[in-house]
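Asks: Below you'll find a set of structures to go through.
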Structure 1
Amino acid sequence: MKIAFTADNHLTTQSINPERFAALADILQQCGEHQVKLLVIAGDLFDQSLPNYSEFEALYKKHRPPDLTTAIIPGNHDKDLNPGAISGDNLLIYSESALQPLNDSRKILFLPYQGNQTMGMAIAPYAVDLTDQRWILVGHGDWTSGINTPDPYEKGTYMPLTRMDLKNYQPEMVFLGHIHLPQDGKEVSYPGSPCPLNISETGLRRFLILDTDRGETTSHIVNSPLIYFDERFIILPVENDLEYLEKNIKMRIQNWDLPPGFKDRVQVRVEIAGSAISSRQKILDSVKQEFKSFSFYQGNDPVMDNLTHSQDKDRAEISLQVQDWIEKLDCIEDLLNPSKSQILEEALKVIYPRGK
């Protein structure tokens, strides 16, 4: 049996965010292509609870494969969603926790978002039924041992799942919604948002398919009409600074690994920092030329507020020595620690203070 997982679609209306509807339509179509039997939407299908879900109903009716069942749990954005709100063939809404059998030896536990609970609290009533069982957990909230995406609109912790919960109840697999950044861990997976909501959600979007027979989970690219990238480049004051910058831009674009036909979907925000020998205008022209195949985010030119222009050879030599020293640092780069690029950028601000 194949089960697909998505979450955080945040549908509004076709007139406001047609790209989000298009991304969900593509997931439904791909479910048919991959012979998926169950599509699970792990919360925040809608951006907020709505009085009328007719646009979703029309999309579901048009794009749903004939033998697909869809199971939805409400998230913190659509927590008032209930089974009576939407009609559709083989469409199930679990507004209350439910333990359901699959067509093999596994069970699946659906945990809709509850603001006054942890996931451990929500699992506890099913402890006896889950003992010595193979089971899959589907919920909407934070994995406290994972990476939580900073979100200015959703501060705090949402229905957290802890490592102790996994130890106590031993789910075979866990699929969660709420964190829009795709994450794959040994214990917990987030499919991520299938269409970006803002510039912080960068890169190709995806959904997941679990093959229960093989016990394998695979990632599949969503044919999203909108893709964001947020790129930052640091220039050092060397003679070939333009050539160095252009080379880095080409490498960065190559690392996007875009499928054919995806270029016109990309919106990129670009910032150039550091210090350069070449003129600011030449740098701006060069950056715009390298990104000419793509659209700039909100039509804005590359930001160069933190880029200085200098012909000071002594400072240039210091900059190169500092860069070499930073590259040799043995340090951990993660969300809790600065990257080497960030350290270099701060050092350049000291070497080239504003007004100097």
Structure 2
Amino acid sequence: MTPDDLIKKPSEWLKGSGPHSEFVFSSRIRLARNLDKIIFSNWANKKQQEQALAVVEQPVRELEAIKNGMFLRMSEMSNVDKQLLVERHLISREHVQEADAKAVAISKDEAVSIMINEEDHMRIQILQPGFDLDRCWDRAQEVDTELGKRLTFAFSPRYGYLTACPTNTGTGLRASVMLHLPALVLTKQINRVIQAVIKLGLTVRGLFGEGTEATGNFFQISNQVSLGRSEEEIIDNIKRIIKQIMEYEQNARQSLITKNRSSLEDQVWRSYGILKNAHVMSSSEATELLSNLRLGMDLGMLKEVNQKVINELFILIQPAHLQKFEDKNLSAQQRDVKRAELIRAKVK
């Protein structure tokens, strides 16, 4: 496989087939792991980073989950290909920077990706559609156990797994859920919900993770600290809070239908009309309009487009994807034209 193969098929986690997919876009488990007696990546020089890469490369390549997938060195990739992986949530934006001695392994179905020499020696990530943290955790344990048989991780009997960032020390686990919460935004309850989530020790980010805003009414919610709790406790805690948020969103949707159905239907169908006919479309406008379509579809107002197509479009309309489709660099204006063309084809 190569990055070119990725745009030929949708990611498994975009299928919209997981539990509670009307509220939850995707679930993710990420494990931070470091090699024993080798300096952490964020403190290491290039030679030390190359040493870590040399140690983990073969065990990662031979993982059952990575067979028939790909192993990519970041220094050998084009900027567009690297950005493509960011847009598909397979690597972080930080992993693109200072690409020497960095790599990523990706499974064929894109459910498993392992960043090498990001902040830690390894970041093991599992992505699944819908609200399915348990499935993510099962797959993460399989990968972690398989690697642990061949590698010695930095571990303290007192503190647990040692990581570059203190907030990851302990289990090294970050559990996150990508929620679509348009009704809470429309009813102006979202700020209250976010503040409550933060007080409970969780963090809230946008569609593309740390440092991004919540465009398209998407909110990524994850645990902030892993020290002092078991993996199961962390996962159970975030599951409990996510269930409450889904209930608030469901109540907000019901309130909109009861009190403002005509206005909501008008917003949904106007969005559909614009997306089906526009010839120039910015990324931010497209994301907001697609969010309206997704809500309309979830509420049974719109049956012309299915959730799988809408989910895919949130990713396919991003800059690197558009340039890969055209196989050339595009200016911002050219991308806006290509984006509208792609949406018209998919929506019709």
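Asks: Assuming 15.8 is mean count of other Cβ atoms within 10 Å over residues 186-193 as calculated from a single structure, say which of 1, 2 it is.
Replies: So the calculation was done on 2.
Asks: Starting from the value 20: which structure in 1, 2 was relative contact order in percent (Cα under 8 Å, 6 or more apart) calculated from?
Replies: Answer by label: 2.
Asks: Who wins on Rg/Rh (Cα atoms, Kirkwood Rh) among 1, 2, i.e. which is largest?
Replies: Structure 1 gives the largest value of Rg/Rh (Cα atoms, Kirkwood Rh) among 1, 2.
Asks: So mean count of other Cβ atoms within 10 Å over residues 42-49, computed for just one structure, reads 22.4; which one of 1, 2 is that?
Replies: Source structure: 1.
Asks: Among the shown structures 1, 2, from which was the value -8000 of helix-only ellipticity at 222 nm (-39500 (n - 2.57) for each DSSP H run of 4 or more, over all residues; to 500) calculated?
Replies: 1
Asks: Another question about this same structure. Out of 1, 2, choose the structure whose coordinates give FRET efficiency 1/(1 + (r/R0)^6) of positions 90 and 170 (r between Cβ atoms, R0 = 30 Å, to 0.05) equal to 0.50 when calculated.
Replies: 1
Readers should treat all values here as calculations from the given coordinates under stated rules, not as data from a laboratory. None of the values given here were measured: they were computed from a predicted structure. Cβ atoms are built from the backbone, for glycine too; each structure is taken alone.
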